[in-house]
Structure P
């Protein structure tokens, strides 16, 4: 920022601006130190809470698929596919896929969002199983042709080891020819090691069972703490390979991929 200040006000402005910058840096550092003290279950609860209020208006829920979603599904879904939609939230893409004729089960970590989804299904005259659980701890009820990780929710699973474990579980519940469709947020710039160091230090001090990783980001919102892991180049492919899956389609700029056995 370039500001021209003259006279005695120049020194006052510089002093106050410097104090503001110092407080801002301190607030950022405190945020990462605070989040590092959370245990893994508490972090998952915070993630669920952050999404409880998202997309609750009927107009949002009935807005249908985004153009990017529609293009991906038109290309990789087949008539008659049985689908598990992980991260179905309040039902926007769940309802859209049901209206397209697919057999879809929904899963979400946020209980109140699932309640809203079930209410909207009833109003629309649609039927689907909708489960409440983190996918890391969910016992899949059957086999699927496709598992879809709804927009960016793959990055809401803390820890690479957990994400790889989820992919392995999902792989074991795919029918022959099954596909996993994932959207994620690419890292726009190299992840900052300082914020990782702050989170790891406070996690160590608090003896937390959460292991923060490079690419983890947190930020405050009116609805609580937001967490997301953002993927650097090659990181997503490495997790897919570790789970024994092949990346058959990948557009990193858009953050979309298709995995197969």
Structure Q
């Protein structure tokens, strides 16, 4: 558990994070091994979350999993707090037109959350999956969002980047990233030059409200066996038009501010 603040609510949320991060039904002993809390405190938290339906307990196996109440809340949040519902018709149309994979993303705490994906080919796969997170500094959608943040939000987001090298093309310092962000602001689109995954490239555009606030990004991703960085530039006009339409449609909605 990474965070320990926030009182009882904070502790409970940290515990939910730990169960989710396990990726499998988790035993009390596993949670206790990583918990900063005493055994009795951890047990009380588990009992409360189970009683509230946020966790599910299998008494035979002695394991905990995320509960159905949490799933229902997550589904509601997905519809109300992400661009996915508003953008889906536009994502589908773009995917059909270009015949490539479309990623829709938003940013949270400097990380990219993929909120939708439309895959048109089984010839390649990307790490990006709906509901997964990825670094902001080495993805096309991440850089498109970063380039359109206010200076204050950009500085905060930059402090949240780890600059780990995923491929030989990955940015490993903020100076080279900042130089590219300036170029992205000038051109209006961002590129992933195999920075997150070897063999995967993309062209991305920010999604802006009518007032100019960045609320997400959309990208066309493909394999280097299908396209080059030069050839995917042919998708730029369709990509920008789609991003603009999503932004116009999303403007009346109260989506969380990118942070």
Structure R
């Protein structure tokens, strides 16, 4: 089976690189993880501003160039591996992530980082603008969806910088944005069962234009009728999933779990 292209677009604008470092608010006592260092424009600045840097790169040719360039730094470690498969619990220290994530796998890598969120104090990453639009979206907007809920459930989210496609080589077709995620010590809302919570979230957005009563049919036996309205846990199921807050999803899932437990 043919392997997917890595599709790497290298940041070439040093001013943008400096801005990312500034917003990351690094100090010289911090351990940093960089995923997809590419040709090392961020790497150089990270080594100057952090206690140590661990870089993960999948491309063997880039790894050779990175080792040749940065191995003189005692605080530099390079791991040649796939960031989608790496076990981040193997990192020696809790650290801060600062990365220009590879476009072809950015969302999946971010989800994996959030899965290992206890290992990270902060995650500052550049992603496609359209992905960041979804991460920061609020209820009632077009971009709000299951990814928005997932990320905002586990992290505080802050959009910090817009980056033109002209800042890359080769130039991608879309602009980028930099986002800062701060993992929460405890999730934003009290959820009795995570599997139920995310099942409800994913089902609610399965057909985005459909009403909740048409998306939540797995729990149809729990629907209630109130003054001609179909409800579940007091929430009107004529609404669409995109109108529900993270708290609303918690109310639904906790109610469902309490009756199915």
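For which of P, Q, R does percent of Cα pairs over 19 Å apart, for residues 35-82 alone, calculated from the coordinates, equal 38?
Derived from Q, not from the others.
In terms of distance in nm of label points 7 Å out along Cα→Cβ at positions 139 and 163, which of structures P, Q, R is highest?
Result for distance in nm of label points 7 Å out along Cα→Cβ at positions 139 and 163 over P, Q, R: largest is R.
Coordinate-derived values only; no laboratory data. Here the structure is a predicted model, which means the values were calculated and not measured. Cβ atoms are built from the backbone, for glycine too; each structure is taken alone.
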